[in-house]
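Next come the structures, one after another.
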Structure 1
């Protein structure tokens, strides 16, 4: 059967050229007759009796670019797709609900996932074959896409029973996986202990972090270890958290020139990253380094907080408020992170001779940071202590000042390179995570402009993408916000609003936070009281291809899962308002969550952290008084650490609530810090040096 005509090449390209997604727009000039996600391609496939080729990727994804620039630019691939298939392209950041369901289906068939995700679907939307990256012709140890397309077309035409069997086998496998979930019912304490043991067993004692290559940062696991060290006086857990933070900060995972973190490391030692920089990762890591700076008081962690905030504001910041989604790994077709790497000749051109020697030694030029495909290019990572790298060099002003000058010069030199593109899309979930991270970083840095940026982000989402009855939309557009009904948006944005409300003592942000969490509690419930990833009542996306099938984000991936995030948001709101009902909701949710993921180890860190915090009395600090003494106390409180603390400059207004015992303390003008743990308050503190040990004690007597 000849393919049904879909108009001219220009008409086809216009489907993507005007798309809100940068990933889809970048494919508009490909010779593929792409359709965006929606009912039209499924109706066309049913009408023409053709299978669907589904491509899911993102603008930050290196291998997506490789497939776009090679495979989908190939004329023979385009001809085969045009003749035999209906091609659908999806931006996973724009449609996480679509990505979630098809990652699961392809994974059930092939055991692999990731991006690009390549799926072959029936017109009803069921996967019958799939994979990830395919070159145009045989190579990279993978079959060529030309050959794959010919074989899939043949099977579709000649062996329809095989298609049905494959599709049914995938659905049966998913059903068996759901039915075979072993119950891990039991007390939350046992769940937490099990997760702790598995996290510790997966710790890398040589390089820090967890697991082997490729190595992803797991900031929630770091926060869990910090809680574990606090709750059980476990110094070894604190040591592992500290070492992990140091190794990531000193490795190539962290951009030593421009700040911010790349997505993951291809090696165990954090030397060579996959170069894309994700908003979701940087928000989570920023929060973890704020905790690290508070817990350990190490200036290196404070440097990383400064550098990450700086990168987010400079690169992802939107003039209208809010933050974009990601920065690409590449700046041109065929590139692999060249914007971020350095050769010796490039260093010598940018620096003085002595500066180049210091940088070469300090950042390990010619050692483990060499790019495998081009050993002349190096990822900068901290190889030696600065004092050792400076031995025998004439460095006016000293090693630290010289290094600062050199990094400034490298940053200036790098601005002359073509930069990787930035996905400017403003998504509510990512911005919610940044709200929380900036609300914590601003007070630590003593920088009110950081909190001002968080306010602008919150105000933009609340103005253009918030409906009290529907929650927040996924994508924030002044003209037409879209994508209501997704759990992660509600949870992440509400959690960010809670942090911002507490940091500012502002009821303006508290009210929508409460409204959103009430919506989560009411509209997203599914089986066993778990939270579904979308609400059938509120979801406004196209109801095609089984998108309404229940799906439950329970495990960290590695960023915090929406169910664990909801439990943490409930707990933080409870500690902010001293309302027990939110604590009860968190505990009620954590029961079924822990029963489902009790054996997930590292990927259950978020739920285990929430379960741990549910048993930990929260801390409240109110700093009273005026002048330098009060400012010193406030700074000490903001630089100290407790796993669940709120710090107020003066007594907050209603509806914020303080422990009854603290409310009963008569106000006075003298500078003092009033510190409570749960409902029990310590004697007033007047010395800044006493704040840190008091919060670290959790109010427990020495040796308790």
Structure 2
């Protein structure tokens, strides 16, 4: 935990500087030491993002970071999980969006010649619940085009654009091309869009580039909130006439000529100036709290979905929901039950007769997501009633993640229930959804399965329980999979109680063990006919391992293999793998907050030897911490292979060492109008507000009862009113 002091002086600074930017109502100046994850997240993956792009976009600090008050997006020529390049793509969906106003960024472009495609742009906040171009796209600047290459003006040629669905429901674009008077990669320049209810006007360095009317009724997508994207793409489809760069092979990317070469897009700041119509949507303001009802009547909830009519004109911009039964070749896979089950609560339930399609499915769809960030360590509760014997999967799909599934009733995950035609309650730990951005769920409950023809399936009383406190081991070693007492003196991860060890996709089969210590180990060989494998320790609730983020912190484990297959050891924070590709859900190796350490024959790290004997490894937490958020570790230890089967691999004695003891710390607080003391709280922590009138004595008086943290902003008011001599502090106890 970082020690912080009370930031009373920052309030005066903001007041003093306010006149310089009187109309700026939101900004990111990138002055913090890291990228602000309350504002930005990353799209990760290497599937091309609809353009055949050649880069693998990551959330690694190598590809995006802040330095000297600047956001740097850096592309590299490097082999990364089958892609020839890496880069980054940041967006603000679910964290920050706005409607109307002037959005401007100060950007220094990279040398794009040839193959690089930097962009600063917007998408409608309902994407991808409402597909492109119906969601609307606004390109504030793009450059690196094949037209610029052909004209020899690649560093001056840029464009602005709008893409939308016209009155005939066809994709239409407004595009304006221009040549800047200078090479845009030599210095910073200002790129801006001014957005009002009647038009959008685009600028370069204060000069108007284009203005387009947005009053036609079919341009309704430009009267909803939009979110920001900043990215540096590389290349595109090799044979597509619409390819932006016209560069379709790695050899053609001359901007990154050799392995290890890089190029940087630098962003000094992004600012929003208001007009009379500006609206701002911050994640902290839109996040749901308390029990949240999906389909429930008598269960007490703080808020709940309202189901609407998806044929209404305003549906794409609505916050209502609809239940869709999925179809097979246009035929519903289920129908409303002829004799529905009596509800488990209230007067309604969802009851279906399963059809003969061979599979079934349905989902609760929201054209605009709900912000469920306060639930990622909570539980999805529902009642289920069926006699079918087949497994059922329950899913969640998010705008910035993908469609993620958890199998219930398989008898192995603790989520089984009796198939006796009576109601049973199932509670799924939401951390098991490994590819869900809980800031942007747009299918908040879905279910599917195979078989079951002729059976009835019923759901009722579906609701979300908020996050519970994360375990926070400290002051010693935390055991993930170890039987040595000294390696778990700060606590241990107990299988079946604190979470599970999941083999992904049945890709590994257990074989005879020869433990390094104790009586058990994890010993595997690849399942037949598979060329990839993976497994992970996935807790029910994420762990806060921030105590191990210190020079003595290490990830320790014993491992042995005689295989020549390349594989990776990893650890992951958060719940996002990445957005779906056009070919299905993203189950790729990367993810936001994901770290992979590559083990390859001839270049194995940390002294590992492929001699079939036990090797003990110590990985410094410093090698992990930069690309993860150790306060929300969702997979404690992972193993992955994507380059073929593995003949043998065995793991044992997995633990984190060097954990520091937590101490009571000062946290950043702001005094409002002399009587309100506000600060951001963390779930699981307890806060005490104190005051003193004499800083020389260091005697502090507790002003109120303790306050329990829950991830929200807390405010405590001084009952004595404004006392100019008083100084306040807030103490946090983990």
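Nothing in this text is a laboratory measurement; each read-out follows from the coordinates by a stated rule. For clarity, every value in this text was computed on a predicted model and none was experimentally measured. Cβ atoms are built from the backbone, for glycine too; each structure is taken alone.
For which of 1, 2 does distance in nm of label points 7 Å out along Cα→Cβ at positions 208 and 224, calculated from the coordinates, equal 2.9? This value belongs to structure 2.
Between structures 1, 2, the calculation of volume of the Cα convex hull per residue in Å³, for residues 520-655 alone yields its largest number for 1. Given that helix-only ellipticity at 222 nm (-39500 (n - 2.57) for each DSSP H run of 4 or more, over all residues; to 500), derived from a single structure, equals -15000, which label among 1, 2 identifies that structure? It traces back to 1. For the structures shown (1, 2), mean count of other Cβ atoms within 10 Å over residues 240-247 is largest in 1. Once distance in nm of label points 7 Å out along Cα→Cβ at positions 72 and 512 is evaluated on every structure in 1, 2, the highest one turns out to be 2. When distance in nm of label points 7 Å out along Cα→Cβ at positions 472 and 688 is computed for each of 1, 2, the one that comes out at 3.4 is 1.
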